[in-house]
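A.B. asks: What follows is a group of structures, each given as structure tokens.
Please treat every number below as a calculation from the coordinates, not as lab data. Note that the coordinates shown come from a computational prediction; the quantities given were computed from them, not determined experimentally. Cβ atoms are built from the backbone, for glycine too; each structure is taken alone.
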Structure I
Amino acid sequence: MEVSKNAKKIVILGMILLVLAGIIVVALKGFRVSLLFGKHETIGIKLGVDVDLKQVEEACNETFGKKEFVVKGLEVFGDSAQINVESITEEEKTTLIEKLNEKFGTQKTVEDLNVVSVSNKRIRDVVKPYMVPMGISYVIVFLYMLIRFRKVNAVEQVVSAVWKSALLEAILVSIIAITRIPVNELLISVLILIAAAYVSYRVFLGEGELENKARENE
């Protein structure tokens, strides 16, 4: 029994240290964001021929080296491509257009590249649209728990669900910050789904307790 208590204390201490470490990393470095979240250059090019995105990626690899980039197809005709890259120099523009001309047999010039600078997205601006619907959903679920589980410590269950859900999200966010996993919209959606799944799990546990109590009273 004593060993079990000590193990529990160690786990709690570990979680607290993990969250503190995450807070420190965010304070010092912030989150690592994906290319499309951070400040980058968007390059549009209409080649006028069927575009093979793999060949565009090869041209980018030969041009940008170790720089991160993302290639997308544009338009329904499939003759255009969009290249997102962290930065591009005048020399790289020339190299890129030469590589594309080689691969697609075109005679495009640097002037045909439509380069637009894109500013970084703030994570709070991305999360903001989710906050109101999430808040409303949580209120509805917790009100349901208070009414539904009033005979089996409803308040205690709601309080437990709130702080444990918050702790779970804090741990996940800390892991993301410490391991420098790039933050993007997909990752944010996954975190929201995990929070929703945990609250649903708490409701499931409450239903189980309610059923057990009903059997005891039979």
Structure II
Amino acid sequence: MFKVFVMILALFLIPLQGQNYTLKESLQKAKTGDYIVYDAARFYTMLYVKSFKNELITLEEVSVAVDCINSMKTGSQPFDFVSWLNKGAYNASSWLTYTCDLEKGKILQTFSSTKKTSQAPSPLLATLLNLSCTKAACRKTTKKGALWNPPLPLNGSLIKKETSEWTALWPNDGSLLSGSHLTLFTAEPPLLPLPYWIELQKDQRRILLRAFTSGNGT
């Protein structure tokens, strides 16, 4: 699931100034406890801001099968992903912790809790920190001609809010993402400074990641 989520991440492209966006700048707006859970390919992938101090941010990325979460639910209440993570992320298929220097745009450390070992920083993720995107020239519209906005889940409710659409082209670096077209939708507060809808398209293949839930767990 990590490779899929690396594809996803192209992802955190939130506004810098004007029409340009980068992941490292978007993360400057995050707060400790912010989290978003994406739904894709029968897996949930959670991003959680564990800490943020002096330009150093620690991110948890945890993936788990949808069926596993459904089996752990009790009653009609939404599943508490933050509590699940704090209790050890039972049944997680992948659990990675990244320490990033946002000022330098570098991944300083990657640790796998599932494998109990440090890992070499991913060159793809390093590219993502500094990848820029631009505002989409043409917005998607509904059948009635209004601007289309993706579902925006926050704290158990769907928020009605206009979104911004952004696009980027992955550089020809020989990686799996080389030449891929990225589209994402973001929104202003009270929603998180993270994309709520992400599409990745290359040739005839399309991957869609949509926010399942989001909030702040502090």
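A.B. asks: Where does the value 23 come from, among I, II, when relative contact order in percent (Cα under 8 Å, 6 or more apart) is the thing being computed?
C.D. replies: Considering all the candidates, the number was obtained from II.
A.B. asks: Can you spot which of I, II the value -3500 was calculated from, given it is helix-only ellipticity at 222 nm (-39500 (n - 2.57) for each DSSP H run of 4 or more, over all residues; to 500)?
C.D. replies: II
A.B. asks: Quick one: FRET efficiency 1/(1 + (r/R0)^6) of positions 118 and 182 (r between Cβ atoms, R0 = 35 Å, to 0.05) came out at 0.75 when computed from one of I, II, so which one is it?
C.D. replies: Answer for the origin of the read-out: II.
A.B. asks: A further question on this structure: When P(r) over Cα pairs in 10 Å bins from 0, in percent is calculated, the result is 7, 22, 21, 18, 14, 10, 6, 1, 0; to which of the structures I, II does this value belong?
C.D. replies: For P(r) over Cα pairs in 10 Å bins from 0, in percent, the value 7, 22, 21, 18, 14, 10, 6, 1, 0 is produced by structure I.
A.B. asks: Among the shown structures I, II, from which was the value 2.5 of distance in nm of label points 7 Å out along Cα→Cβ at positions 78 and 94 calculated?
C.D. replies: Label of the source structure: II.
A.B. asks: With distance in nm of label points 7 Å out along Cα→Cβ at positions 62 and 166 coming out at 2.6, pick the structure among I, II it was computed from.
C.D. replies: II
A.B. asks: When FRET efficiency 1/(1 + (r/R0)^6) of positions 134 and 158 (r between Cβ atoms, R0 = 25 Å, to 0.05) is calculated, the result is 0.35; to which of the structures I, II does this value belong?
C.D. replies: II
A.B. asks: If distance in nm of label points 7 Å out along Cα→Cβ at positions 46 and 70 computes to 1.9, which of I, II did it come from?
C.D. replies: The read-out comes from structure II.
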